[in-house]
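The structures come next, written out as structure tokens.
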Structure 1
Amino acid sequence: MTDRQNRILSAIVEQYAEVAYPVGSTLLAKIFNVSPATIRSEMAELERLGFVSQPHTSAGRIPTDKGYRHYVNSIAVSENSDLPIRGADRAINARVHSGGVPERIIRNAVDTLVELTHNLGLATIGNQLYMSGLSNLFGQPEFIQAGQVQEVARLLDNLEPWLREAAPNEPLSVFIGTENPIGRSAGCSLIISRFDSPYSDNSYIGVLGPTRQSYRDVMEYVKKTGEALGGALYE
């Protein structure tokens, strides 16, 4: 993939996250200051490589799971994770370090992620699963079909035992679409952070949302919230 193709793919991922509509060559031509024909040629190559798809003959392109994975890998490598994220650091710390019993601290952390990401927020500590924001998830345009809703429900039903068994070791793990071991047809991405907890060696917090989302921000929100929660539980 060329540098320009990489930048075009990033633009498609980010624009599609905002508008939930296939991204066309006219818009990208304005962003990159080249002709629509040049963009169409680059998009055709990205499609040939499997990074984007064209839902309809006359439509623009949307990212595939492979395209999202390439994008997530590239921002994970290039981004400075210590940068502040639009003032969210202060909000996360204020909510998570507000005191109270551990259950309240955990629920505050999950609720904060729901508000920041507009996804479903979740935390699992041992055998206990905390979840909030289900209406956010099913309010997304991707989940208008009953079959997809059932796949999402199956994923949620099996999430806690799967996390306990798989125990991902990365500080931040991103499972995109068909990468999910359960609910592979749900069109969801699971972004979770492992955090230190005095109550369980397998403690996670994160979000579940459509594959179409603002990964750059959401990954940082999850990472920062996990760090804040781990610190708050030891206070």
Structure 2
Amino acid sequence: MKTMGIIGGIAPGSTVEYYRLAIAQYRAQKQDGSYPPIIINSIDMKKMLDLIGASQLDDVTEYLAGEVIKLAHAGADFGLLASNTPHIVFEGIQRRSPIPLISIVEATCEAVKKLGLKKVGLFGTRFTMQGEFYPKVFSREGIALCVPGLDDLNYIHDKYMGELVNGIFLDETRQQVLAIANRLKEQEGIQGVILGGTELPLLLQNVSDQAIPFFDTTRIHIESAVVRMLE
């Protein structure tokens, strides 16, 4: 049995969901009454986001790689970053990591590919929506990514940073995000939406009637991690 290591706190609410889902997924597969070995290193989200916002990506890599090393020293056999945004420097962290890391982007790409979709929307922080790390992975599989127009992009980012990471989930914000998804479907012909921010599934968790599939990156990431744990 491998021990899962999670870099969490980015943000705390979604880290709780990672932990809950990891236990649920593990117990659904094992069905022997046992619980999974998990180590969580909860880091300073503000420090990470300040560095990313200042485009100090080498410092982001240094900071997060050091936190992954702490996981390894604590006994983790593999690790994951419980957030989409820090995957902007995932390759650099992976090169420095003493343990294997599971990419949320690679796992999500595989989930989209399995459904045979060729054009999907991407929601998340501005760093995720405007970054190259999602297109770099998805383009290898011939899958096009579409982000909202600037006004809608700024709306999602501002609500994400001002509300969602602080555990505030408002119905008005939920309806606006759904409206943006519908606009992208009508105007750009997207076939699904990647919830590329691990707080977005928490905002939309009670929505069951969306016209296109939503890809919950938290759940997808954990499913991949539990498979690795049980190998």
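Throughout, read-outs are computed from the coordinates displayed, never taken from laboratory work. Keep in mind that what you see is a predicted model, and the values were worked out from it rather than measured.
Say we calculate percent of Cα pairs over 12 Å apart, for residues 101-140 alone for every structure; which of 1, 2 gives the highest result?
Details: 1: 55; 2: 61.
Structure 2 gives the largest value of percent of Cα pairs over 12 Å apart, for residues 101-140 alone among 1, 2.
Ranked by relative contact order in percent (Cα under 8 Å, 6 or more apart), which of 1, 2 sits at the highest value?
Structure 2 gives the largest value of relative contact order in percent (Cα under 8 Å, 6 or more apart) among 1, 2.
Work out the source of 55, 37, 29 here, i.e. which of 1, 2 gives that when Cα extents along the principal axes in Å, for residues 45-180 alone is computed.
Details: 1: 55, 37, 29; 2: 45, 35, 25.
Of the structures listed, the value fits 1.
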